[in-house]
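Once you scroll down, you'll see the structures, which are given as structure tokens.
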Structure 1
């Protein structure tokens, strides 16, 4: 398995969080989102019904989906939220001003031993590597609880991410951005009186097969493939190409460069999800390791959208003795 620490795909995820709307963390789960929400609602109804508000850490929190579930149950809670991405925490802070936000690697946090009554994470700690669950466990106080939802190797999200990665890699193989840049350059040169119609037509002929290839990808994989990224690319290029004279060459060049960076970041995010998935053997090993370090295992199971569906997440809940 490849490196899974934050450094391996940190830039890709920071790019994502910078461009994400406030509620995107809640939408990204797709059909499994109601199942995830139901788990956390039930968990926090029990965990937060103990009188005094517990010290809660949402580890590798992203924009704070789990924090949001906790605050629905206990609005007066003042959670601590930690993530490797400053951009993610800035978005979370706007949504939940009561939260204390700390930038940190989930595999090497700055918190003292036994600092929190509850340590929770949804699709987060696994990105920091196979040892990160033990770092999360280190932070749990005596009598406290660790609750993790973790990506399943080969599960529903895993397969979706593999399909999305392969779709965008197929798009990159078309070299549509490079060919679009050449066609735009030839068109701008022609409009400026320093190019020739022949050069523009030649650039268009080279560009056309890539456009047809993108259309084929959209036809076979659907407009929502890769989170709609292919459809966005197709629509925006077509819009700018038809109105080329309304754009400055530098603006088009910058946009194409930004899209190239987004495709690279998207592939990185999908690959990091694939690298992060835990197998049954991996989760069993984590459970055994926690048991050996003073935890009682309360639950190790898989969440599914339905009985027939592939697993959406591993559930691990353990209490420190």
Structure 2
């Protein structure tokens, strides 16, 4: 089968290779991949790929071989999945605990855009409990996570301020109900919950905008610049602010993925897909995703999507 493998060349970070079809483990289903969605974090890993690492964590397609242990969906079932790796291929082995069955109303392109970003958004919002009446600040908001967080939080009754680099990157967030600013310092606090994903100087700036007793959840460092917190600067800011480190990972993912699929099917969640391409264009798409030339998610199709 064909699979995209890392090249180590940042101008063309992946290339096609002919490899054996994966052999699923007892609790894995073999999925014929119809669409997959790269994540910006994967573009960073492609700069210095580990030997043997195969990218690909967000897929949608058709089960062609069910799990040997009887778990999960049967042959012919349309699914979204979140495998640990190897999803940029014609076939992927996916743990059944990380699959969700797709209803007829959810196509493979939208489904592929859901897993990592959508699960991250759901799990971030659980840190806040009910969002009703709360004021949120969200930095680095124009990627997949930001769009999902914004739509879900606004839908749940929160007031969201989203920080994006440019007006173009904030257009869809504004349409979803967020107040959009283009620098953290332009945000008008205080905020009950600060979701910070950029690092560098934005982290201390965002902390200073939390209300007394508020919470800051640090879930990324998209700027790739380490953050420095000055104790004495914090003393002059809001009192008793809690700063929490967050990482979405932790299987099983199927329950959260199923919730996301149902939200899309009911018209309550709308994946922001800034680009859809045939997977022959994956290398170019990865470069544009890394350089922030794509708003929301990018999805690559292998042919035969529904």
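Every number in this text was worked out from the coordinates using simple rules, so none of it is lab data. Keep in mind that what you see is a predicted model, and the values were worked out from it rather than measured. Cβ atoms are built from the backbone, for glycine too; each structure is taken alone.
Comparing Cα Rg over 2.2 N^0.38 Å across structures 1, 2, the highest figure comes from 1.
Each of structures 1, 2 was scored by distance in nm of label points 7 Å out along Cα→Cβ at positions 137 and 193; the highest score is held by 1. When helix-only ellipticity at 222 nm (-39500 (n - 2.57) for each DSSP H run of 4 or more, over all residues; to 500) is computed for each of 1, 2, the one that comes out at -17500 is 1.
Source structure of the calculated read-out (distance in nm of label points 7 Å out along Cα→Cβ at positions 33 and 161, 1.9) within 1, 2: 1.
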